[in-house]
Structure P
Amino acid sequence: MISRPAWVAISPGVGVELWWVILAAFGAGVVDAMVGGGGLVTVPALLTSFPNTAPVLLLGTNKCSSVFGTSVAAWRYSRHVRLDWAWLVPAMLAAFLGACLGAWTLTWVAPDFLRKLLPAVLLLVLVYTLKFPQFGVEQGARGHSVRQRWMIALAIGVSIGWYDGFFGPGTGSFFIFMLVRFLGQDFLHASASAKVLNASTNLATLAVLGWSGAVWWQLGLAMAAANIAGSLLGSALALKHGTTLVRRVFVAVVTLLLLKTAWQAYV
């Protein structure tokens, strides 16, 4: 279990490392606002810039940054894309609770067993997306009743929420894939809905890790400003170019996530 460590009092110095992670946070905001996967940029930047800092502290700091970016992207999408709040609100609450449980689990159990499993899951997502060219291109109902949509949304929220709190890489992309596959959304609407759900899971994880003392607040808030700027750019690109661009970026991000996680797990 994480105790409140002395290293939370460390203050970041203004140097190359600080500006590098701030730049990474901006890039992550652009990518994350479109298809998720911003952690693909920020987590490696944090780990390489501060190699002597406890990893759980850096993961908590990353959540401090990303919660602001995803929240701003969710707000921007909600102004331009019609969201189905009837199932999105309960899914958001389920995602919040799932992420709290996942973050609590992280304080007791290391997520090492997921490292070797994640590349296989990402490969399935990539193959399925490429196999069906029309997958997520058009918005279409799956013929579910209101109750069925609720149950599916709750299952997606709590399961991916738990994953985000416990491990995290690719959470936004997993949300998008699930919403397209099981609720019939196109990539643009799924990305908008995923931002709402991801903001909820980020907030929950930040609350648990922050309470445990595993957040470097000074650095996290500096990164948050850059992440917000990036999320504004990313959401603007997605809204301007629509589903086709979002689908292409989704494939690119999942491919990079697959390569990165496979390298870390097996090389």
Structure Q
Amino acid sequence: MDDLIRIRLDLAYDGTKFAGWARQPAERTVQGVLEDGLAKILRTEPLGMPAPRLTVAGRTDAGVHARGQVAHVDVPVSRWGQMPGRSDRSPGDAMVTRLTGVLPADVVVHRAVPAPEGFDARFSALHRRYTYRIADDVAHRDPLRRTHVLFSRKPLDATAMDAAVRPLVGLHDFAAYCKPRPGATTIRELLDAGWERPESGGDAGLLVARVVADAFCHNMVRAIVGASIAVGEGRKPVEWPAELLMGRKRAAGAAVVPPQGLVLEEIAYPADDELATRAERIRAKRMDEEVLG
């Protein structure tokens, strides 16, 4: 059997027409489209080789976008070496070019490189960083960005929203902000959270949230945004999101907002010589949490 080499893929996608990342029967998903594209360029099926299977850093939901997604895939060494064909390109550059030729326009692989020893796209990650964009002024409603920005009918108080999410930073049980899953813990460490209204650049005039954590549970970011909006509209006091967190119960006021404003911006990893240790520790931690959950 051919030896395998682990390849790191850096990619981006527009989640509008996807039913999320994870492959699902009869649904168009990012994982399904990308794995099918890899199978085509690697020509694994005609040779009786296993189909490529991706491990991703962050499994995004339906309608959620990504600029800085990372995944890995283990491919036969022989197929990797044959990627350039007769060209003088590197195997990674050749893979990117070939994937560009078979993938739809709403998925782009920017880079393909051999992963450092011990690399795991999911378990080696230090943190994931998301943003969420809201237009609360008709002057900043760009119809060309309607699938990437939430349009709010009411003006929002950015200062109050920023103050409201600051107490959520830290290690907490985010049960009030997570869709429960059997056997899964809702304990997460939020590393940073805040709101700002940029005065310049592509986001000028918009309200932009930043949320950074070691990992997220299902719907966590969108629920935090929903609680923030309740404060920004004046329906809830600034202290309410923290009170909700401590109560550990879902509340109607913390509605899960639509997905289009949410973007996975970045996955951060430690130095190469720390990847394996990080992966082993986080994998064991997640297994323990699932047992305890």
Structure R
Amino acid sequence: MRKSLLTLSMLAAMSAPAMAADYSDGDIHKNDYKWLQFNLMGAFNELPGFPDGSDHDYLEMEFGGRSGLFDLYGYVDIFNLTNDPDSDKAGADKIFMKFAPRMSLDALTGKDLSFGPVKELYVASLIEWGGGGATNCNADFSVCVEGPTTNNQKIGLGSDVEVPWLGKIGLNLYATYSGNDRDWNGYHLATNWFKPLYFFENGSFISYQGYIDWQFGMKSEYANHATGGAMFNGLYWHSDRYAVGYGLKGFKNIYGIKQESGVDSTGFGHYISVTYKF
């Protein structure tokens, strides 16, 4: 998850010490909100690469919010917007989608389940889908990628946790089900954060935002390394309607792909983005 809770009222809530969720009054909709934005992105040296990292553009529709029991984050990426046959994404999936709905156990039970720095608990899920089908071909359909596209479903326990300096972060642990293999394949630990760093007099601000995705316990028949993941660190300027940012992403055997000759899966990638918020 790269960005979330982008309005000033939400930022104020995130910057202040997080309070435990309290739904004992029966009003599970009192904390509802929603947001939507479009990000025009440029990725440089994105991994994995075969043999080297990928440079490409893409458009991302990113959204999230809260409605009663449910907390949601998600995005849809559209790659190679001009169908350039020389793009690193030519012949690859045109679309990638990620949806991460969570169901609050505090709201479901009407009880305060917080303890220590943990402010709210969730049943957390994560769904990852690639475009598949004809979107696996280049512009003139002369080159098509064979084999299945991304199809993962993950389920586990989620939480909102108060940590020093960063404030409230999301922390989720999932078991991973590979839809293509019809088998469970390891675990996924995910965390994300959004920290306003400096506010300007006009109300715009600089933020530090990012996430960590770490997979472990992957089976040797589906991955040649049992662990792998990435950490994204971004600095963004935000106004009420726009954002501009840069992110540095570190990769380590990403998706359980071992760094070796002909495969680049460990290193650093760079991302720039221009955002319009609805």
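Annotations for the structure displayed:
- For 18.0 (mean count of other Cβ atoms within 10 Å over residues 59-66, calculated) the corresponding structure among P, Q, R: R
- Highest-scoring label, criterion being distance in nm of label points 7 Å out along Cα→Cβ at positions 195 and 219, among P, Q, R: R
- Source structure (of P, Q, R) for semi-axes √(5λ) of the Cα gyration tensor in Å, computed value 29, 19, 18: P
- Structure with the greatest value (metric relative contact order in percent (Cα under 8 Å, 6 or more apart), set P, Q, R): P
- helix-only ellipticity at 222 nm (-39500 (n - 2.57) for each DSSP H run of 4 or more, over all residues; to 500) from the coordinates reads -1000; which among P, Q, R: R
Read-outs throughout are calculated quantities, based only on the coordinates presented, and are distinct from any laboratory measurement. Source: prediction; values computed, not measured. Cβ atoms are built from the backbone, for glycine too; each structure is taken alone.
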